[in-house]
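Each reported figure results from applying straightforward, stated rules to the coordinates on display, with no laboratory input. Owing to the predicted nature of the structure, the values given are computational and were not obtained by experimental measurement. Cβ atoms are built from the backbone, for glycine too; each structure is taken alone.
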Structure P
Amino acid sequence: MKFICLSCGEKESIPMDVVKFLDDADIANDPNNPPQFTCEKCGKEMYPEYYRNALGIEFKISDLQ
């Protein structure tokens, strides 16, 4: 699954099983936020290009741009 840095635009592929594992662990706390990672290039926040969580909430990078 592709994540894009909100600061520098760097793209990184994260295995879907890793994304789902982390999201499932956090979904009870905050289902309205997608799984996010830190950019290895600049250290800023990365956002999923597209992701739909177990509750059916969709997150798209295009919604932020």
Structure Q
Amino acid sequence: ILQVSWFKHTKRKYGEGRRIFKMSPVHHHFQKTGYHESKIVTRFWIVGIFLAILSIVTLKLR
């Protein structure tokens, strides 16, 4: 949704659409940027675990 909205906005503003990501889904953008797939998967796991812990801590604070 963000990619499409940004593309339409820049097309109206500059006459040429610009993209936020090189490719969608976002993990393909990171592959095109030069990251290896194993590094991308590891970082997504770390972010996922961090967000899970954050959500559990937030629930405990209520």
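Looking across P, Q, the calculation of relative contact order in percent (Cα under 8 Å, 6 or more apart) that yields 34 traces back to P.
Between structures P, Q, the calculation of distance in nm of label points 7 Å out along Cα→Cβ at positions 32 and 48 yields its largest number for Q.
Thinking of P, Q, which structure, once Cα extents along the principal axes in Å is computed, gives back 50, 34, 12? Checking each candidate, the match is Q. Looking across P, Q, the calculation of helix-only ellipticity at 222 nm (-39500 (n - 2.57) for each DSSP H run of 4 or more, over all residues; to 500) that yields -5000 traces back to P.
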